Each structure stands twice: as C-alpha cells, then as structure tokens.
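Structures for review follow.
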Structure I
Amino acid sequence: IRRRFLNSNAENILRAKTGSLDGVASLAGYTPSADGEMLAFVVLLNDPKGKYGRMTNWVDQVALAARRFSRK
C-alpha cells in the first residue's frame with residue numbers, strides 16, 4: 001500500500017489494508033474526505049480471468065474518490 005498512492009492527494013493520509021485471492025482484489029480502510037470527515041470504505045472486485053493489475057487500479061480509484069468526496 002505504501003507505493004500505491006504516491007503523488008496523489010491520499011499519499012501518507014489514506015490508511016488501508018489490501019487483500020487478494022486468485023481473481024480477487026480488495027482494499028478496506030479509512031480516509032478523511034475533502035471536507036475532513038473521516039470515511040470508511042471497502043472495495044472488493046472479482047475477475048475470474050485474474051487480471052490483478054487492472055483490478056487494483058479500479059480499487060485504488062474508488063479509494064481516491066472517497067478522498068475527494070464532499071457533502072458540500
């Protein structure tokens with residue numbers, strides 16, 4: 001996880017744990033939103049073809065969306 005959010009607005013802020021099985025990628029954690037509200041998120045993707053690199057990109061995009069989220 002240390003290298004997954006480098007040079008983003010989540011670097012050194014987002015706290016998460018990865019997980020994987022054959023054909024599955026997941027990420028669960030916490031991040032402050034754009035407004036400073038602490039948000040919890042869980043992402044679990046299943047790809048029977050096992051394209052793990054593509055799945056981790058999607059998982060990371062959801063986490064970054066939580067970081068950008070604003071209720072205003």
Structure II
Amino acid sequence: MQILNGRRPYIVINHLGRSKIDVNRPLKEGVEIETSNETQIVWNDYHSFIRDAIDEVDLRFGRGLLIDIHGL
C-alpha cells in the first residue's frame with residue numbers, strides 16, 4: 001500500500017486469547033473482574049490505540065476505512 005500511494009495502514013493486534021480478554025465486548029464483559037488489573041489495562045490500551053488511529057486519520061484525511069478482523 002505504501003508503494004501505491006505513500007500511506008501505511010495502522011495495525012492494532014491483540015495477541016491474547018479470548019479466554020484472557022475479549023476486546024470486542026464492553027470492558028465489564030470482556031475482562032473478568034477477578035483477573036489481574038493488567039488485563040483491564042490491556043483492554044483500555046487496545047481501544048486507546050484504535051481511537052488514536054481513528055482520530056489521526058480523521059484529522060489528516062477526513063475519512064478512512066476501519067477493518068476489524070476476527071478469528072485468525
């Protein structure tokens with residue numbers, strides 16, 4: 001993509017399994033309360049990275065395309 005138009009995509013990947021964290025659900029559903037605070041931090045960071053990417057794309061280009069892939 002960078003060769004074609006000089007732009008690179010933002011890529012945010014969650015490497016933790018759904019048994020640990022489900023970033024596709026609200027925080028209270030996606031993270032077990034009994035688990036360590038670290039999984040809640042991971043959930044928040046994941047969504048912050050996506051929000052930051054969306055905000056920057058919106059600011060720079062006015063629009064963008066978000067592709068959310070599950071089950072790889």
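If we compute relative contact order in percent (Cα under 8 Å, 6 or more apart) for structures I, II, which one ends up with the highest value? Kindly include the intermediate steps, with their values, before the conclusion.
Values: I: 31; II: 21.
Once relative contact order in percent (Cα under 8 Å, 6 or more apart) is worked out for each structure, I has the highest.
Computing helix-only ellipticity at 222 nm (-39500 (n - 2.57) for each DSSP H run of 4 or more, over all residues; to 500) gives -14000 for which of I, II? Numbers along the way, then the final one.
Details: I: -8000; II: -14000.
Source structure for this number: II.
Name the one structure among I, II that FRET efficiency 1/(1 + (r/R0)^6) of positions 30 and 46 (r between Cβ atoms, R0 = 25 Å, to 0.05) of 0.60 was derived from. Corresponding structure: I. Can you tell which of I, II yields 0.99 when Rg/Rh (Cα atoms, Kirkwood Rh) is derived from it? That value comes from structure I. The greatest value of distance in nm of label points 7 Å out along Cα→Cβ at positions 22 and 62 among structures I, II is that of II.
Read-outs throughout are calculated quantities, based only on the coordinates presented, and are distinct from any laboratory measurement. Here the structure is a predicted model, which is why all the values come from computation and not from measurement. Cβ atoms are built from the backbone, for glycine too; each structure is taken alone.
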